[in-house]
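Novice: Dropping the structures in below, format is structure tokens.
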Structure P
Amino acid sequence: MNSEPEDDDARLFREAVKGVRARPPAQHVPPHRPRPAPRPLQQEADDRAVLAESLDEPDPEHYEGGDTLSYRTQGVQDAVFRRLRRGGYRVEAELDLHGLNATVAKHAVARFLADCQALDRRCVRIIHGKGLRSPNTGPVLKARLDGWLRKRRDVLAFVSARVHHGGTGAVYVLMRRTTPD
């Protein structure tokens, strides 16, 4: 008898299940459960985001005394400027002007920003101090820095820093992206 391996397997299977009978179909049907009501998942996510934002730290001008600096060029989107105010960008470089007079500070700022532009640094911090040792006219470097930064084409925006980054004694500066040659 020339039998194929398939025939042997089928024969062996039939012999193994010879006395087995099929079960009758189940008479018990599980009860119908109503579907849950649909949930507005996007609205719930939006509500959570609004709540988180309302619990977030307010802008520096709401909790810190002193004049805050704030400037943006035309074309800087509200969301970008808001993120800069909140300290949402990683600070890639920093310059501390403490102890410098206005002339030296102006050159240091110009050199620092030129270097940052060349290295394509997008967000930098400049610490100008709060002018606690300045005469009664107020912080000298702060006022000068405000004017210097507004005149630079490579500066898109700047704002006073968050309290933990110097508050009204420092600014975040958003630099224009370097264009490839």
Structure Q
Amino acid sequence: MQHREIVIFDFDGTLIDSDEALLAPMDLLGVSRSDVVMGSAVAQECERLGVSLDDYVAAYDTEVSRPFPGAAELLGELDRWAICSNKHPTSAGIELDRLGWKPELVMCADAFDWGHKSLVPMLEQMDLDAAQVLLVGDSGGDLRCAEEVGCRFVWAGWNERVRANPPSGLVANTPQEILEYLD
């Protein structure tokens, strides 16, 4: 079925279960897991925590993260999809290659001058307006990206962190439920 909308996903915590992969390098660098703010821009979080971004990336294991159950199947059913992520582009590229996933566009932390991600440059590059986009994410930062451009947003309710603190708004309990939110 052809959909008019493109689905833009956050990567970590939305398509892939990556909490352990994201936190393990901090363990090695002497940072308490409780100090890490999930969903932050990688460079900003490393700076805030007083660790080198290069050291963090070197310690990151690109083999640890796994797709959430149903994520790969959902991607196979979508006509168009992209990724907007705070992740380091090196790690994201390796993981996407390992998974065999080919999004239409991937924008990571470097595309946002290492600050928090934004849909603005993605929409410009893809020649889209907000009405054509459904953003799926797992953090308040993802929600802010949707609000910034005025697109629809759905919470990745299959992530345990989202289920533990049920948000207001649209929540998909499984990746397949995203199809119900497309026009």
Structure R
Amino acid sequence: MTWLVVGLGNPEPKYAKNRHNVGFMVASELARRMGEGFTSKFKGELARGRLGPQDLLVLKPMTYMNLSGVSVASAATFYKVPLEQIVVIHDELDLPFPDVKVKVGGGHAGHNGLRSIFEHVGRDFVRVRCGIGRPPHGDVAGFVLSDYSKDEAAGLPDVIDTAARAVELIVDRGPLAAMNEIHTKARA
């Protein structure tokens, strides 16, 4: 069984530490855990490896956030990955930092990367939502495209670890088991 794990973000170095790029950060951590590097493929960066008995494809679309679905659809079609075996890791305004939640399906809540994936492959994929909270006032676009605060940056490794663990659980035991463990951990 092959799983396609997609970390959402933007490709330029100036975006590397932005809240909007947490998906890329988690994807890089998953590739590191598999001992694999990325190669250019499907208008993205792709790492191929194994996670336990499962084949795992880790994709970072290089199309910029708003066109992420183009890269995801290309990889999913080529490898014949069904929608229920696609996991998308993304930033979530509606969750406070540092919460991490697993969800299947749902709306895009204005997230352009998710909107693009909906348009190209559908909506009933598994999601690992990394909370970034909402800005104290107004400019959401400026907020998601800004770097984490100093305090948040100190807690970011735990968020990345929790999100990577969520993916491992999804692939190993399914989304419901991941929800039960990750959401319980968040409350602890």
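Rule-based calculations on the coordinates, nothing more; no lab input. For clarity, every value in this text was computed on a predicted model and none was experimentally measured. Cβ atoms are built from the backbone, for glycine too; each structure is taken alone.
Novice: Given a computed value of 111, 49, 30 for Cα extents along the principal axes in Å, which structure among P, Q, R does it belong to?
Specialist: Source structure for this number: P.
Novice: Match the computed value 4.0 of distance in nm of label points 7 Å out along Cα→Cβ at positions 42 and 170 to one of the structures P, Q, R, and report its label. Write down the numbers at each step before the final one.
Specialist: Details: P: 4.0; Q: 2.9; R: 1.3.
The correct label is P.
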